[in-house]
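Okay, got some structures for you below.
Just so it is clear, none of the values below were taken in a lab; they were calculated from the coordinates. Values in this document were obtained by computation on a predicted structure and should not be read as measured data. Cβ atoms are built from the backbone, for glycine too; each structure is taken alone.
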Structure 1
Amino acid sequence: MPTYVNDLRLTELNTGEGSGTWGTTTNTNLELIGESLGYGTEASFSSDANATTTVADGSTDPARSMYFKVTSGVSLTATRELTIAPNTVSRVMYIENATSGSQSITIKQGSGGTVTIGNGNAAIVYLDGAGSGAAVIDANTSLAATKIDATTLAIGGTSVTSTATELNLLDGSTADTVVNSKAVIYGSAGQVTANELDVDNIQIDANAVKSTNTNGNIQLFPNGTGFTELYGNTNAGAVRFNCEVNTHGVTLKGPPHSASATYSLELPDADGSAGQLLKTDGSGKLAFTSSLPGITATASEINILDGVTSTTSELNILDGVTATTTEINYLDITTLGLTEASKAVTADANGVVSFDNGTIDEATSVTSSSNAATINLRDGNVFEHDLTENVTYTFSNPAASGRASAFILKVIQDSSARTITWPSSVDWAAATAPTLTTTNNGVDVFVFFTIDGGTTYYGFTAGQAMG
């Protein structure tokens, strides 16, 4: 019997076979050889499922064609497999996917590799005919050509309209690096490295962005409510305004990270007048003003500071002042040296203080312990002591020598007559201390003053037995 074990499935007669039909068989084989070099089309998919097309033994079959156009009788809804049998055929084929449904088809022969062809595309493949493990290989994956001449070139179904000169711009290009007179290819992270980049009238060179047209502006356009942002690095974000020859500059920078500062400042609506100050409304809006907010002092009063001889240390006493505007305005006075209601007390040019109204002193209570009591002249000018025991007085903290300290002492006698031992520095009239009233709740009033830092206190009896 004849066999068909060759790659074109031609009839092979055994010795003595085909008597009288040998010529016909030979002619058929020649025709099938021609078919294998030509074009054939077949609706290989009669349903929306995987299919197999088997090259017929010794008779015409479109699957034998070198260019094999695959169609379908239905619209495919997913990628389908087309198996070309038998799996022992080894040959090169040009297969076109012309199926309906815009789906890819996968060409296979055995359990080996496959080739998937997109709808409307064609691929050159070869079948290795290795039996059950046969594979289909894409012959274009390692295609090398010295020259390709084509009127129309398409890649992935898309026509290439670039000229040869334009395509040659890629020759010598390097990813991530700009090469002279070559196409720019971005790096894997979308970056481009170049010595200089010119875009329209803007030149980017090293760390500089320059305008290349005469007196040209450089404009930054955030979108919507966006803003132009200057990033910090090891320091806070900063912008520097240089002189015209770029040898000097003034830098403005944001506060440090430790300040946790996030706020906005809006520039004034106008440029203001000479001598005006810049103020904020507390919400970031800036404006020019001719006066200090909340200060009612006149310019003449403020100008008292003009010519001040205070040292830096003295002026720095104001550094950190927590006084309110109202408290500072206590200094808004009419006449130096003359007291006014709700105003600070000042001295005139001669150092004299005139009280336009009375003065009020606090009455400081004195108590004794273990027969001793101290009258601290820093505590007040009027003292009151309700005796509960015999007591020895100590007078402390008088003014320095050359200045006067004076005070009044009211003594109230106990139910049991108590005695007082006065400091030895007290000088009484005729060098004799007064005798205390001995009746219960009897009141004696004494006056003392010193002008030598407490070396001598002059004592006077203002009244006795007044209770």
Structure 2
Amino acid sequence: MRRLIAALLTATSLAAAVQAAPLYFAGEAAGVGDPNPFFEDGTYSVFYLQNQGRHPWFMSQTSDLRTWSEPVEAVPVGEAVTPDYWTGSGSVIADPEGGYRLYYTGHNPEARPKEVTMESRAETLTGPWSKAPETTFPGPPAYDELDFRDPFVLWNAEAEAWWMLLTTRHDGNAAIGLYTSPDLGAWTAAEPLYTEDSPLNLEVPDLFTEGEDWYLIFSDQRDASRQVRYLTATGSRGPYAYGPYDALDGRGFYAGKSAGTGEDRLLFGWVAHKQLRKDAMSFAWGGDLIMHALRRPDAGELAVSLPDQLGQQFDTDRTTLSTDQLEVGLPDTALRVRAETKVAPGSRFGFALTAANSGRVSTIELDTERGEAVFLYNGDPNGAPRVAFPPSPDGAYALDLVIDPELGLGVLYINDFRALSFRYYRIGATTISLFADGGFAALQGTVSVRSTDQTEEKPNG
């Protein structure tokens, strides 16, 4: 009885010390569509398509990834007779003449052309934004009239011109189209920046340079490779090519766009919702906004990891992990699991998530022989999020798992190199533990949560 009372007191004390507030942005009950982030003076202004209606543009700001401003509408959808009856993705830039310009997709399924590039302007990022319909232009004759979307605008110092990248078609191929302008006035079509023989498209392109290389990020619309991927080149005009681990995350994460430079660069995207919001269903369009730190290690490959501003929120240790203590416990609040592990090369290990009501086990598995991580809901491999990673020759792996039970999602970072994001609405009603088929040769780690000071009265959109 004394042990029971002590355990209850400990549990009560722990419950008082933490809160179940969402870790990530929660300003939209239905989640978000494509994010289009803009970074300036330490603040991320995340413009996004609202995941309802005809996808008007909204925006929320954060400087610490903990507090978010109340979302405000930036670009409303148009009337049935206008090119922007629906609005689609794009980008935001600072106008060199003052103020800001927002480039977006106008989409009208009954019109031809169906998609056009449009523009809106404002004195401040919070608006009000005014549409500039006189700047609207379609893809033909250089590009397609049906697929012509996601305008991404940047100043290319190497080319000494403004560039606009678009998701489109060219000569029957999937293309990242290119337009150039000396002054943001008239845009001139150029040869595509990149093309692939594909019936589907290379969506929401993003281009930036770090070190000596250029990086072209896009979201692959093809079902077999529906991931955020990237190509590299030594010059802005290419040629662009895939590297050995071109996918940054699995199919649970989509529409990734970056903002910031160097250590401040973050990759924003959505963890897809499931149809009918049921774990056993297939992925839907749109989801919850999350972000990865996006960095270029010395080798030149892009790497993703947990952003420091999110990691620093986990300031209260709950459990110490070891070869004798494999149980993480119940994710009743947002938690972070960090583990330095060592397994036999070629073996399988990861996390088991056991449902409290049914005893069914879902797993986050790392197959070190294949070099692939996968999330299997109730063991089902169909449509499961997967990501490739380089196997460690000595079997050593650093794992960083973040769970947000309020939003019903998780992200596993592998060696601060690749991420595996997944949807699990009922993850808060599971018990999590580590496993390794051949046992762990070594394991040390911690399970951390956020203190009340980190979560209470947290404006989160």
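Which structure, out of 1, 2, was relative contact order in percent (Cα under 8 Å, 6 or more apart) derived from, given a value of 15?
Working: 1: 5; 2: 15.
Considering all the candidates, the number was obtained from 2.
Can you say which of 1, 2 returns 1.7 when distance in nm of label points 7 Å out along Cα→Cβ at positions 22 and 70 is computed? Label of the originating structure: 2.
Work out distance in nm of label points 7 Å out along Cα→Cβ at positions 174 and 334 for each of structures 1, 2, then name the structure with the largest result. Present the calculation step by step, with values, prior to reporting the outcome.
Numbers: 1: 8.8; 2: 3.3.
Looking at the calculated values, the largest one is 1.
Which structure, out of 1, 2, was P(r) over Cα pairs in 10 Å bins from 0, in percent calculated from, if the result is 3, 10, 11, 9, 8, 8, 8, 7, 6, 6, 5, 6, 6, 5, 3, 2, 1, 0? Working through the options, I get structure 1.
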